[in-house]
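So, here's a batch of structures to check.
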Structure P
């Protein structure tokens, strides 16, 4: 009997929200492009951390999404970004909040990953980015023409991955809420709230109403449920419980140590793309019903 080859898996999302009709094609294409970048890393033997960073960098460059370039504007008309990255093999975390002028917030989080500190904010995050060679720019260069027109945004992008060595990683990146007060921080850079990754257990990245996700410690509740159920069922349960207990909608993506991917949301849509070693081509969906229809014999 032929032994199965090494497993790898990756899934990305573009936020849990109602996707405007004019953005549907761009959302699918953007998620696929991000998936492709991360997949190449994994197929080449790279680490889950490297794959997550590569995928999220693509999403941060795409003004379709509320992350990096094109992030939501605060009440002051500025861009403040949050991002995080977690290495499931070491449980090391790198996160930034309220970062101004960081071209790729996820890469700043990656540079912080091996440091003692796990979260830097505001000027401290910018200073760290500058002294560690991250890509910086004038703050106004992070504002896309669409954001200048005050298009409403309130979500996050994310990625989770399993590499050929069996290691897991999770990452998030967001511009926060349109019109949020300066200095507001949601769940995205908070470990156990917006993300988590642990080898042998699983990895998750969340999106949606950040205050609700943080109050419910949604990522931690998912991880606690995961060994006893599938990723889809665990996500559905914790998101529905969150809505009942503290209100709010959200969505999440996950991967297990054996390469099973899952996603669920309680919002209108959630664009996702995923692939693993058992698939011949990537899957790209806007709604769960599309996946369910595709799985029909």
Structure Q
């Protein structure tokens, strides 16, 4: 029996990453093109152009992208950074050009599907996935499946309020505390500087034991763990999986565990009936969306 080959796409704000993969999540080829930002037609043309390179090799296309999306039919209520995508069935539009099975899912939910199918959530019934990136992506996993919600917007963690008061600005959103900007602000405050740093630069300084940077990361993790306990209290999952590029940093993982121990001891000492969150790190890093798109596509191609 011939091995099935799939085309998977990870559509982000700046680039479309693509890969040829087989049933065993082996990458046969990878590449990227600039993301189309001007129009819907340009968006569809970009996907079609990648398909045409590989149309004689593949049996289907799995797509991960931002937005509020119904993955069962490929209907996009919104397209995240792609403002021209609103209330449309993208699968139907693409299949006018591409006569193959196509699936489309939200990027954070695709990252979670990668872990359900092949990674740290195999065999897990109930879980929370938190993806640390520009914002806070994520989802709930219930009975081993992604929970998308009645309007497909479950897991939009960026919107969670972190303020004691009524929200007066977007600085009160969780994405501002634990997205990329939140990490930078915590480090800048600790260093008493306004200088801009990338995440890579921040962790390079941390790995050289820069005290102020380590203090900033500690503040960042304290804020993150507060929300981890909130999710634990609301949903009581078996595990909480942390993804995104910075999740692979050992300093971050150690700091998260330290604050989990500290906060759990507080709750225990005060008689709260709260289980200690079991935090695991997602396996697939920057390939998670591509692998999750494959898992979703495989569900319709037996």
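The numbers here are math on the coordinates, done by the rules we state, and not lab data. Only a predicted model underlies this, so the values are computations on that prediction, with no experimental measurement involved. Cβ atoms are built from the backbone, for glycine too; each structure is taken alone.
A few points about this structure:
- Looking across P, Q, the calculation of distance in nm of label points 7 Å out along Cα→Cβ at positions 17 and 161 that yields 2.5 traces back to P.
- Given -9000 for helix-only ellipticity at 222 nm (-39500 (n - 2.57) for each DSSP H run of 4 or more, over all residues; to 500), calculated: source structure among P, Q: P
- Computed 19 for relative contact order in percent (Cα under 8 Å, 6 or more apart) - originating structure among P, Q: Q
- Structure from which 18.3 was derived, Kirkwood radius over Cα pairs in Å, options P, Q: P
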